[in-house]
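Pasting the structures here.
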Structure 1
């Protein structure tokens, strides 16, 4: 059928908003989305966790249903452009064939567009489902907006299933690993570099810890969907000048987690490995998400995806974390699918693009998911 001119303009307008995080400034984009959905009959709530950092909750309630709602979620912020020169205007939303270019085209303004398109179509369904559309600010910085919503999760109401519209090329993904960022600080004694024996080199201590972490084992079985946890030492820094023995140093560590590997457990394991004379601190964390592939609603989603795209889905997970890390536990762990039109390989890249045809497919998939939800398929 193809996107209508109005729908295509919505996608282009979303890309044209500069929502690079930092600073984010998602408020204008949020107002644009709110105006569309309010005109369609949605009740829209604005949640601002910081100045100009506005998330939206748009709800459509059916008086005919007693079952929970189905929730669609996506984020408005994008990552910076980088130093490489773009061939296409990153906010121009240039269309070339089936591709549309711009920062956030895949991650994830295309997912937002598909949510809005489906949202408008859902209002015409009979019976009409209970639906919640969540547009978050600050996802790229450890899900700030979603965490703010989760801390006030009663505003979401009763939700029975969650679709996160992140880039998956319209392949349904059943979860993602969590993430924990930690800082390990070492202390030493400063001295003149010509007399290092009078000091205690903190960088040597940090380097020794980094080498030990290279072979670190978590002592956990492989998760059936998410695999094994991973660890990476991403940064090392220390010292004030070359001709001094450094009296402090620090490592920045990224750990990708699976269910059962809680932040405090990771902190304890890292502290034991680093030693008592070090300081280990959790900077931030996001929880893992995993949904049972045998859940009846998952089977409904897989059937819809195959019907729309012609491709039979596999049981997979994504390597990145999403707003589900905050929302899924806050909602009582409903079945969660990550499913969006963006190309995952294009996320955060120069000359980012998305296929317009996949936006069309995603909007169709979301609408059909809501339609099946309204009749109780996969829930009752």
Structure 2
């Protein structure tokens, strides 16, 4: 027994692809931590005036220095800002993947639910039609009807049996597709329990709110913000690098038995004359423009997708209310009247079979139309950015 919420919940727990997307967030968080770390100092030990025949303690100069890169021009802070935007983008893309799984499970669920309903309608019809076959067999045995009538009834029974077998195959295919979308590895038997009714009111939220909720737009905006932060980083990277060195030097003076200890301090700075990071800055600005165009394209796609989903939802609902439900009720009444009239001898067998066939076709059309309606609801909610 499986309802829609259970199917979505199991899919979110079982899908390995979603767990893989969650690791991208952990990767971005690790890069964020790395971006905030300060550079390691360097230690240098050096000997000078090494020549053959010398005494190491008396004739060789010794140097010991520590070099520390300095970040006083904002490079570390901007690296952290880029890393923060990368984390936000990874989270937005994870939410997008999660929403896509929910959408696909919903569509697969309602497809399977409609196929299950079609299978049940045909199975019940085939079982009930056996009573008509038995009745005509009894009538033939007492000579009340012609053998041709019994053959017609049995031919209709065979047609129903073929349709029922095909419905079983289609329902099984839809069930397998649902289990695949749920991330299942075993083809277990399930009964889908969501009712095919119009009891839930659906209120469209409008395209502006859909744009604010859609994860595609959030991911595109996060990518744009990351590109803008990267462009600022490339501007900051053109600033000079600073390095501070402090150390100790022991110098052995000529004709002296002891050396002289001295301190060493230096400051190194790069001179951005030929390399001002021009290429990376141009590339970063181009990436910002590219992301802006991608955001515009994503917004346009959401607008047209929402309009199409809303129109389909409205048409499907009107079709159910104005066509399929009245058709089903009328076909059921006609079949009931034809059955009663046939029992009284008022209509012939062909009219009875036509009425039964029309009733079955109306029931199947209603079941398929109801499944299509709930699929349109799933598409509308997906276009609105409504997630589980």
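Every number here is computed from the coordinates shown, using simple stated rules; none is lab data. Keep in mind the model is a prediction, meaning the values are calculated, not measured. Cβ atoms are built from the backbone, for glycine too; each structure is taken alone.
Mean count of other Cβ atoms within 10 Å over residues 28-35 computed as 19.0: which structure among 1, 2? Working shown, then result.
Details: 1: 19.0; 2: 15.4.
Source structure for this number: 1.
Taking mean count of other Cβ atoms within 10 Å over residues 108-115 from the coordinates of each of 1, 2, which one would give 30.0? Could the numbers behind the result be given before it?
Values: 1: 30.0; 2: 25.0.
Traced to structure 1.
If helix-only ellipticity at 222 nm (-39500 (n - 2.57) for each DSSP H run of 4 or more, over all residues; to 500) computes to -24000, which of 1, 2 did it come from?
Numbers: 1: -9000; 2: -24000.
Comparing all candidates, it corresponds to 2.
Identify the structure, out of 1, 2, from whose coordinates P(r) over Cα pairs in 20 Å bins from 0, in percent was calculated to give 27, 51, 18, 3, 0. Write down the numbers at each step before the final one.
Details: 1: 27, 51, 18, 3, 0; 2: 19, 31, 22, 14, 9, 4, 1, 0.
For P(r) over Cα pairs in 20 Å bins from 0, in percent, the value 27, 51, 18, 3, 0 is produced by structure 1.
One of 1, 2 was used to compute distance in nm of label points 7 Å out along Cα→Cβ at positions 4 and 252, and the result was 4.6. Which label is that? Spell out each step's value before the answer.
On the way: 1: 4.6; 2: 8.9.
The value was obtained from structure 1.
For FRET efficiency 1/(1 + (r/R0)^6) of positions 316 and 348 (r between Cβ atoms, R0 = 41 Å, to 0.05), which of 1, 2 scores largest? Write down the numbers at each step before the final one.
Values: 1: 1.00; 2: 0.60.
The maximum falls on structure 1.
Computing distance in nm of label points 7 Å out along Cα→Cβ at positions 204 and 372 gives 6.3 for which of 1, 2? Don't skip to the end; give the middle numbers.
Details: 1: 6.3; 2: 1.8.
Structure 1 accounts for this read-out.
If log10 I(q)/I(0) by the Debye sum over Cα atoms at q = 0.10, 0.17 Å⁻¹, for residues 212-331 alone is computed to be -0.47, -0.98, which of 1, 2 is the source? Don't jump to the answer; show the numbers that get you there.
Details: 1: -0.47, -0.98; 2: -0.66, -0.96.
Attributed to the structure labelled 1.
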